[in-house]
Structure I
Amino acid sequence: MNKITFIILNICLVSFISLNNLISQVVSTPVPAVSTFNDGLAMDSEGNIFASRYFSTTITKITPSGETSIFATGLNNPNGTTLGSDGYLYVPNNVQAGSIIKFSPSGISEPFIPSIPYPSTVIFRDDGKMYICSYQLNLVYLADTAGNYSTLYTGNGMNGPVGMRIDNNGNLLLANYTDGKIFSVTQSGVFSTIADLNGIIGFIEFANGYIYATGFDLNRIYKISLSGDISILAGTGNAGQTNGPASSATFNGPNGILASPGGDSLFISDYYPRSLRLISGVTVGVTNISSLIPENYEISQNYPNPFNPETKIIYQIPVRENVIIKVSDVSGKEIETLVNEIQNPGTYQVNFNGVNYSSGVYLYTVQSGSFSKTMKMILIK
């Protein structure tokens, strides 16, 4: 028995004893219904959240302690806002002869683009230029720092684009509100489809290498890898406002989405009840439990096994590689991706929650470089 295997066995024993203390994603409601917002979210450097209200005229400011106040008025269907590096809040005024208005930290408004047709969401690139998508016209504009704009992209499957973010490689991530498709767009204009949620997407967020999307009509929050693996992060699919474990929590028209600075939490605006939800522990699914460099690849048997509803999988990788861990049913049909990210050498632990699945035998496969191994686990309810 080598040293790493001995460490793993001891970790397994300790973790088995403390299984009831498993950490997982938890949903809470920092601002309950009925609030003054229901749409896009943006955060300033002090942690204040700015939330728009569609089919209305206002922007609400939410402090880190959850206090709310009206930050801006006189708008017309404000939608997906963003904070600029200058500290100003940029707001698309979504009317036929639309405009982009910017607000100083004290709430003083200034015109940025006096007239632009149907702007729905705005976001800045690293070079200071702004992407502006149009839900009604199915296109993306590009504006310079002076507010001059032109049409950048049209067609390419865009169907009511609203959600926009930029990944770590500078590619535009673009989500259709109407049909739930998510695209990656290079700066040279090459579109590729990442995912299709087959429903309405409110907005998207990008954090720690993953896309997070609000399933507006599906009442779920989705986690999507850049390679297109889709898993349910939170929500049962039923409409409601139930707090607690993410797998049993409910949402009602989840719409705006915003990651905390470290990406460990997600804020969600629930459209119909007009509340602010919080998913904490977003990144706790995978834990690096040892940075010692293992000699070999190794996967432990999940524990406990059988389990209900949660179990743990410990694995070790000897080199820096992209690690993919997928769960399949006994027929081989993939049901969930637990990990899809580049990891440094070390020993890791990932949790699997079977609360949404029926009793039976399941398979988990760990792939890293040329290494691949599949093992069985048993869910008993």
Structure II
Amino acid sequence: MVQAPKGFIDIPASIILSAEGLALFAKSKTPIKRIPARGGISKEGLLSQAFNASTVQKMIMNSYIDEIYYAAPEFLAKRSQIISTTNLVVFAILYKMLSPTLAKKVIESPVLREHNRRNPRAAIVDFKSVPQAVMDAFLAKNKAALDRVEHEMLDGVLSRITADTKMPEEDKIIRMRSLEKFVRWVDKRIWYLYLIVYQTPLKAEIESAYIDLFYQYLDTTQIATHTSNLVMEFVQNAEKAHFERLIVRNNLAARNKVDAYLRNKDNRNQVVALAAREKVPLEITWQFHSDRVASGKTYNVKIVLSNYGLITETTRSELTQKMQTDTSGIALADFYEQSDETGKLGAGLGLLYNSYLEDVCREKGIRYFCTIFPEPKLEKTTVTLDLTF
């Protein structure tokens, strides 16, 4: 098996282009094809056996992609790739929102208000009105200072992260890994504002304010972590129902023997081959939408997972109960299940990730909801995670 190059996500996904994306590729004369999309239809876009994560992330940030679609007879074999794609998608939106969020907070900050009071002729009141030519000349002249303050910013935020005794180590690692990219992708106008104030007696205040803003914004990385874990919980449930339907319909094992049957590698390979022959794949789609009509731009991400094989009433009841659990004051580690106690192909971590995701989204002002939609006539179940930033 040929391994994907470094920086590529190894799944044959359909990259469905938006109108802006189609216009961009038309100019570059890149051939666009009709490729598979959700629901058995085809749309215009790009298809390859693996995609460049950084390139796709930038395309999402620039609204060049409408959706990423992946279908296969099994999903858990691509567990890390599905997690990586989910993280890539959520972080693309967080990066996209970072500069406007920082700008709003900086413009409204006491530090900048004090700067404007002291410098009424050079008052900074509007992020969008920063003159491009003046900014470019200023940043070019102060490149050494900009490099220095970026390093100071990284060191300052890293110190805050490491000093936080209440933050779990896993969360610290995620924030540390994310920080450099967050800083690198900040809009140049943010650094322009920073350097103007940085070269005044308010230097210490603006530095402290920026460190605090980055530290607070990095807290939203929890959304990517919980979303990825929740997606994988649903993926495992979907694959189990998907395989169980095939096993029972083809008399390979009794329903109550499915777990034991699938633990055998040869049996599992047989079921995967059967799913491929019968053309009943699992499907996952990451969809994007920017609302250009509403007051203030919003960004919507939907992660849609479909599988054949209905979840049972017992399972549906258990999912609902987990999703409604009050998680206040309880650590994620408390929810790990011991698989040897259950004797089942359990999902490991319960759907309490949903409660954590709801809590973080509520705190950050992000609209989130999750739906489980069964279609009995088609023997199909669809789960949708919907986040509006």
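Overview of results
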quantity	calculated
Structure (I, II) behind the derived value -0.51, -1.30, -1.42 of log10 I(q)/I(0) by the Debye sum over Cα atoms at q = 0.08, 0.14, 0.15 Å⁻¹	II
Given 3.8 for distance in nm of label points 7 Å out along Cα→Cβ at positions 27 and 187, calculated: source structure among I, II	I
Structure (I, II) behind the derived value 18.2 of mean count of other Cβ atoms within 10 Å over residues 227-234	I
Source structure (of I, II) for helix-only ellipticity at 222 nm (-39500 (n - 2.57) for each DSSP H run of 4 or more, over all residues; to 500), computed value -17000	II
Computed 17 for relative contact order in percent (Cα under 8 Å, 6 or more apart) - originating structure among I, II	II
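All of the numbers you see were taken from the coordinates with simple rules; none came from a lab. Quick caveat, the model's predicted, so the values are computed rather than measured. Cβ atoms are built from the backbone, for glycine too; each structure is taken alone.
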